[in-house]
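Derivation of every value follows stated rules applied to the coordinates shown; laboratory data play no part. As the structure is a prediction and not an experimental result, all values here were calculated from the model.
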Structure P
Amino acid sequence: MARLIYIPVVHSTAEMGSSGPAYKAAFVARYGQSKWAERSAEFDAIWRAIADAIAALNLDLKRVKLFQDSLPVCCGRETALVQDLAGRGSRNHQLLKSLMRNGAKLVGTESPALLLDEYKLLQTGERTEAQAAALLEARDRFIAAQIDAALGDDEDGLLFIGALHKVAKFLPERIKVEYLTVRGQ
């Protein structure tokens, strides 16, 4: 039996690409620089707690596969994408990079076509809840299929995923799902 550990993620501006600076500027304009600094410190504390919780699992990282929300299957460029985002300050991707350095294997997780559809949908002002829900379900089904194909019966997977996703309901029974317990931020 394989095991998949669900890890909830909080996306940072580093992961927003070209939209990140505009988001930060709008936040600072509305709430002030001190609130931004406070929010950044909270994000750092959350990611330290996640890293500590993963370390406490004492996993054999050579038997661990890493799956990341919004990381497309891209023919060997996945590691370069993670390194780029880690370099831009993404704590999520810095953690992935550290886990990879210690033996974990990164797996392309999402359909590039579905991610592009999501981006296009977000850019239109005509996005409906039904469209968003259908696209999220399609993404979750694809992610589940990737996990099923990549995760062997004697392996552990770490799925870094946003709270709206429901990947677990599309996984086969051979994959036992657990949720990371994060303590004391």
Structure Q
Amino acid sequence: MKNVVFLDRDGVINRNSPDYIKSWAEFKFIPGSIDAIKLLNLNGFVVIIITNQSVINRNMVSLDGLEYIHSMMKSAFKPGGGEIKDIFYCPHIPEDRCSCRKPEPGLIHRAQKTYHIDLANSVMVGDSVKDIMCARNAGCGHGILVKTGNGVDAEKILAQKKIFPDHVAEDLLDAAKWIVTNKK
């Protein structure tokens, strides 16, 4: 599968929270994110979410609770013509040192195996150092940093580490416009 865009969730699609997103009531879309998914889909891109969700292993949300948040999020895209193909998440805390927690590439590799994705032609969009590192570690063709969520701080940290995203966007809609223009 070509033309796949991997998206981080918190800070990219919805507002981030230092207290984590534990319910649908706490989930607030970032303006333009619904339109961004629609734009990507209308231009032939498949969207897959790749997200760390340690709220599971922190016992802050049940697996059913997380699945409910994700089903509500996915259903919110449909009226506008957008679709999330799938969601891959890591339930572990950083101390677990698993292979699926970003910046490790495990979630992207699982998606690749499931959907036979051409990673060299894929894009990862995120708001953190972990997201850009995950894109690099997985072999994604492009890593895009958005300035929403933790993006402004991440941009400074990445520059200090001499790791440069392929593009820095104001938000997901700006990133989607760049992807549509530059990846056709």
Structure R
Amino acid sequence: MIKITDLDKLNSQNPKIKYGFAKDLVKIGSEKPELLYEYFDYWAELLSSDNSILKWTAIDIIGYLSAVDRENKIDGLMADLIKMLHSGVLITCNHAIFALGLIYQNKPNLKDLIIRELILIPHDKFETDECKNIAIGKILETIKPFVSDLRENQSVVSFIENATKSERNSTKKKAEQLLKKGWVSDEILQ
């Protein structure tokens, strides 16, 4: 069992120690986020780290912490997470999509904001169109569990319909599957 209090390991010069510990912390976040909540301010601080891997670790952990955020601390980080979502940096964007998907599930008061921001990704500037298509695919994966709740949201419907025209085959297929899943009534399927 690792000791969470060994956070100075994230400053180690040895990459195996630093990134191994970061990976362990993300695993703890996914399984027992309550163990990491008391260090919330530390994770929030890591969001501005120059080290991308530590920043991505913090983004993921904050997403997991949404399950135990009784003090609504995450609400104060939404602007930072949205900025990362729209950064145009694919990996940072994908981590933000992941975290925002968890926050969407755990914090009903933030659902509208999150969906509105996620579906703006097609308007962001990425290094390549392929990167943008990958990010759109990640959003489609993220909204899949609750797509039926969004079928009345015309902006979401348009986002998914537009994704069916993606040049990236996997993104196109994800969009087509969501349209089938979210908009076909249960009676037709039986």
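I have 41 for relative contact order in percent (Cα under 8 Å, 6 or more apart), calculated from one of the structures P, Q, R. Which structure is it? Present the calculation step by step, with values, prior to reporting the outcome.
On the way: P: 41; Q: 26; R: 13.
This figure was derived from P.
Given a value of 1.09 for Cα Rg over 2.2 N^0.38 Å, calculated from one of P, Q, R, which structure does it belong to?
Details: P: 1.05; Q: 0.94; R: 1.09.
Structure R accounts for this read-out.
Identify the structure, out of P, Q, R, from whose coordinates log10 I(q)/I(0) by the Debye sum over Cα atoms at q = 0.21, 0.27, 0.29, 0.33 Å⁻¹, for residues 72-119 alone was calculated to give -0.75, -1.02, -1.08, -1.14.
Details: P: -0.75, -1.02, -1.08, -1.14; Q: -0.81, -0.94, -0.98, -1.11; R: -0.63, -1.03, -1.16, -1.39.
Derived from P, not from the others.
Computing helix-only ellipticity at 222 nm (-39500 (n - 2.57) for each DSSP H run of 4 or more, over all residues; to 500) gives -16000 for which of P, Q, R?
Details: P: -16000; Q: -11000; R: -19000.
Attributed to the structure labelled P.
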